Every structure is written in C-alpha cells, then in structure tokens.
Structure 1
Amino acid sequence: MAITSRDKPAEQGTIRLPIIMYHGLVKESKLQNTYFISPRLFENDLKYLKDNGYTAISMTELIDYVYNGAPLPEKPILLTFDDGFYNNYLYAYPLLKKYNQKAVISILGSQTDRYSLIKINNSYYSYLTWGQINEMIMSGHIEIQNHTYDMHDSKSGRTGCGEKSGEGMEKYRENFTADVGLLQQRITDYTGTTPNTMVYPFGYYTKNSEVLIKEMGFKASLTCSAKINKISRDPECLYKLGRYLRPPDKSSDSFFKKILENK
C-alpha cells in the first residue's frame, strides 16, 4: 500500500530538509565500511525517525511541494540509497515497509542491465534487477532516480559527470546526454516512470552538468555536500541539494541529533 502524507503539513515558506545518504546494507561485520552499514543500524534509524515524528518523503513529493504547493508532513526527511545494490531490496525494502517509510534508490543502469541478465543475488556485490525495481516501485515505498547509466567512474579521465580535460562543451554535451538519457529511457521503458532527479556519482557536478540536466527536464539534483537544505517555493532550491553520509560507527541517536540540531 502506498504511503500518504500524514501529520500536520509543513508551514508555508522555507523549510529545513535533511537528506540522508546510504549505499548498501550488509550483515557481516567484516564487510561493513564507510558505505555499507548493518541492516540493524538502518532499522534503528527508522525507529529513531518514527519515534521523533519524522516522515520520509519522495523527491516527487518534494518537487510537488515547491512547484504546486502540495502539503508535506510536519517533519519531512529524505532517505536515499546510491548505486542500486541488491541488498537494498533484500534488507532496506522490507524494513521500509515495516516502518511505513519511503526511500529513493538511484540506480546505475549498466549494472541493473547486467544483473537482470546474470541473475546473481549476492548480498554484498550484486545489483538490483528490473523485476526487483518494479516490485519496489509498485509498493509505493521506493522511488527510482538517475545515477547515470555508466559514469560512476574516476579512472577514465573523467570523474563522475565531470568534463574530461580538453573535451569541450559540445562533446561533453553529447557524451553526458547520451549516458544519462539512456538510463532515463531504460527506466521509462521498464517501469513506466521517468526520473525527475539527477543524483551525481561521487556528488561531482559542474556548471555545465547543471545546465544540461535542466535542459533534459530534471527538476532536482543531489550532491554529497553535508548540509541541511532550505526549501522554498523557488524551483532553484531543488538543485545541488546536500546529503549526509550515514557512517557505520555512530548510533542513530548521536547521528541524527547532530544533523537535526544543525541550524
């Protein structure tokens, strides 16, 4: 069953929006690191948010608030997962249903295509398949966004969505729009939904990448800058949104208190 907005709507004007960045969930402690935390810790996060009155929203709900004045919950927050690991489906998805919360998963199209073919479900290194993605979308608890088709790289002379040395704007436009546009089309074809948010690999963006995503119709973009976002009715506030990376070594209480008390 899809989640509906609950509690009192947020007041008119500027609101403070924390966005949390996760990547993977894994049970084995030896595999946990900066980007992979335990399912138990993620569940503790969900408990903390529920106990403190926070409601996880989708990017579509946020965009609808800015553009159309649609109501938001009294204490909105965004939970995001980058890359689209299979363990998001295995561990995060059931917990989100249990606590009636939402999350945004931003997938790498090349990996989703690959694992949809080879069908290997390893809890550490596998990526989501289109079938798993569709199931989660249909539940109303998961929203899928664009993390590029195959630009999650820093070894080919390009860092994420940045320009290569000497590439020039026209060649960059061609390469960037081909890659990002391919994933847009893949997601539309396989799920019937079209992403409205660009989630930059490594959080790396440039002035030109922001120009291009706007030309392509994206209404928002997410980076890795650790900051609380100030949301108004100005559509420009939706670009270059900051996020806090969730580390594996902090309790839910200490992690969220530090963020939520940040003015």
Structure 2
Amino acid sequence: MVSERTLHVFYDLLTEYSTLNKIETLFESEGIYQQNEYTSKMSGSRRSLADTYVASLNLMNPNDLRKLFNVFEMFFIEVGIHHNVWGDKRLDQFFKLLERDGYLFSGDKIKYINSTFIPSEIEEYTNQYSIEHVETDWQRALNQSKSDPEDAITSTLSMIESTLKWILDEKGEEYKKGDSLSQLYKQVSHILNMAPDQHSEGIFKKILGSINGVVTGLGSLRNEFSDSHGKGIKNAKPSERHAKFAINLSGTMCIYLIESFQKE
C-alpha cells in the first residue's frame, strides 16, 4: 500500500516537472484512466488531474499497485532525461516515504523491500533469465503476505509451477496442461538428476525423497489454504505466518531448481 503522503509528494514532483498533457499520457499509457464522477480535493490542475487518475486504482490490488509503480518509474526515466531532478529535496523525500511504505526504488524499478523473507536472491535469478512470470508471482506473494495470506500462498505455488514449466520448456520437454505440481517436479527431477532412484547413496536418496515430499506438501497446502479452489463453510483460514512459511519454502525451492538447472 502506498500512503497518501507519498502520493502527495509525487503530485508535487509532477507539478514541477510535467505538464497536463504529459500527465495524461503517463497514466493512460499504463492503462490507468480518470475516475468518473470523482472530484479531487487537491489544489492545482496538475495535482488534481493526477489524483483523479490514482482514484481509479485499488491500491490493495497488486495489479493496480504495479500500474502505479510503472507510472512512477516512467516519470523518473523521462524526467531524468530532460531535467536535473536528482538535486530536488522532494525527490529524496519521495524515496524515503516510499521506503517507509515498504518499497525500494532500485535500478529504475520499484520493488517490495524483502527483509522478512529468506530467499531474496530469487529476484536475481528471475532477472538473469528474464523469467517475468516467476518474478510477478514472487512480488505478488511478498506484497500480499500480510493483507491477503491466501493470495500470497496461491502466488508462491504458481511461482514453483512456473519455474518447473520454464525448466521443461528450456529442455525442450513436453508436459500436460493439467499436470499437478508433483507430476511436474517428478519430470524435472529426472531431467536434472535429482530423482531418488537415480542415486545409490542412502543419504542422497533420503534427502531427494524429502524434497519430493516438500513439493507434494506444498501442493496440498494449495488445496488446504489457497484461494485457487472453492471454499466450504468451515474452510481453514491461513494467517500471515502460513504465508511466510509458504513464501520462504517456495522461494528456496525455486532457487534450488534454478541452480540445479544451471549446473546441467
């Protein structure tokens, strides 16, 4: 979630370094349009125009939040070309407020500050191999861990599934659309020499068998908790700790899979 204070400082920067036409283009290029029947209380035509666009977004929705971040990113890219914006104190204030909201502006991209979760290097691998859908699921899981644990769990498991399918695609292997997480992992494990029956040493067979059990368990976690299935009257409700567990476990699993793929 981005605070109102952060937005107001951004509006100030727009007022200083943009025009009405550029503001319209900036938002509408990202698929954001003015909220009908909304009257902004912001002073100044540029502030109120930007506020009218932002009013159409649900900033609790990760997709809408990503659209807003795209606007932020493009603004600083475009402004940096034509203006000496980097000496403006309001810019420093904006970045500090954004960080307070839980986000970091790094390398022309805004990302969730990943301080609570173990496998932060997953972002390095997704950037290295341009696995955008895995990166999207990862960021969505991080963003939703507190506000919507169910959605976070769904996203982490989608991330593992996407990683497995990416490896199979890279290896030129076919798979069925309806294959389960366990089936996909079994196929990948044989390709990457990670299947228990490919090793004779007892300790390796045991460890690799345990990894297979983790994948099966994560698939069961999806059935039990995530929002990818219908709900009964007495359905279990996951908490933030369940989401964190799934995020850390899934992130570690994806790193293990990608690193194993690298060594092949």
Structure 3
Amino acid sequence: MNSFAITQQKGGVGKTTNTINIAGALAARGHHVLTIDADPQGYLTNTLGFRDAYQSDPPSLYNAINSPHDHDPTNLIVEHPEFDVLPANIDMFRLEQDLIASGRRPRQRMEDVLDQLDDYDYVLIDAPPSLGPINDNVLLAAQDILIPVEAADSSVLAIEHLLNQIESLERDYGVQITEQALLISNVNYPLDNEQADAIEWFRDTFDGRAPVFEVRNRAAVKRSLASEGSIFGEEAEDTDMTTVYDDIAAALEEVSD
C-alpha cells in the first residue's frame, strides 16, 4: 500500500480538488484507491456526496484516530463509483484538543489507522488546512506528500512554514518526509507579475527536489466536482486537465512500491 498526503496549511489552494482528481486518475489506471478525509470541515466527504456520513453518529474517523485499536476503520469506508472513501465526521472538530489532552502518541495515531488499510494500492489523505496535531498525524503516517499551492505570494510564505514543520517532525521523530510533487492550482493565463514570480520561485525551489505540475482553472473540473466525482468519472466532460492529472498519477507510480 502506498500512501500520500495532500497537505498545505493554507486554505483555498485546491487540496480537495487535487485529491479527488488524483484518486480518479489512479483509479482510471486500474488501481484500487482509498481517499481519507482528515479535514474536520469535511469538504471531500461532502463534495463526493457523503453528507449523511459527515453528520452520522459514532463510530467515525474521529473515533478511529482517537482510539485506533478499538475501532476497525474498514467498517467506516463508503463506496464511491470511482474509488473508496473514509469520510470525515463533524466530531473531528474536537479531535485536535483530544489528541493533545491524551498525551499518548498524539501525533502517531493515523499510522495505526493506515496499518489496517493494506488492501489498497493507493491511499490519498486530504489533510486539514493547519499545522496542528491532525496534520502532523497525516504527515507522519504517509511520509510522502503532495503540496498544492496557488501562484501567489501568500503560498510562498505557506510553503516556507510547511517545510519548517516537516524539518521539525523529521528531527523529532526520526523519519524522512518526502515531497513527491508540487501542484500549482487554479492557474489562469495570462499571468500577472505576482503569479509569474510565484511560479518561478516554486520551480526554482523544487528543481531537482520534486516535479512541479500546473493545474489550470477549468470549468469542466468544477462541474465534475458539482456532480460529485472526478474528471475521470463516466459522466465527466472532456478537459485537457485529464492529461495533467494522469501525468501526476504516473509520477506517483514511479515512486511507489
């Protein structure tokens, strides 16, 4: 099983959009794929149509992370036409506080969850927009990450904070967390000066470190999400972004077991 975290503490950079479409691309290439919605806001869960699961009574992903040895996460998985989903739950808004208060491996619970999900070829984790304990759990569990950004100065600063967080986790836990791709989301041409400068900074910073992909702003991508699926779904419109996401999936295959 290969696990990847889609993570960035800045909101609005396309984490959920990228997670759904990369999952769709991997599934279209014949892989058995699971997406995990680790964001308490539940955007992936709700976007894919699992609103009832987000509002459901326990047990949920909240319980599986809080007490991983007491709950089988496979019982929480729901089926989507393209790939499986381990949905978020509204109770997860309490999770960070509970993890800190517990004092028992508060940043390594997600590892125990993933250990029970080895039937999948790929697990993609949609992380929350924060640098708190949930995101730390996701980074330490996956250890391979995809970083979505926007072509803006604010994303440059957010990248610097994320890389500092990664260095801290590597030092404190003796792990290696690897950036496997940078995803520049919502790109619109022609670029203004801020966008052009940001893209140049991203490419220079990640040159030789990880491939950089540009995901352009396309109405077909938004319409596929509104229809509760990826651009690889049976009802999705044709778009040139299928090539980009297929290239991302191919890049993940190259670094997978």
For structures 1, 2, 3, calculate relative contact order in percent (Cα under 8 Å, 6 or more apart) and state which one comes out highest.
3
Matching task: -10500 is the computed value of helix-only ellipticity at 222 nm (-39500 (n - 2.57) for each DSSP H run of 4 or more, over all residues; to 500). Pick the structure from 1, 2, 3.
1
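Values in this text are rule-based calculations from the coordinates and carry no lab data. Every value quoted in this text rests on a predicted model; they were computed, and no experiment measured them.
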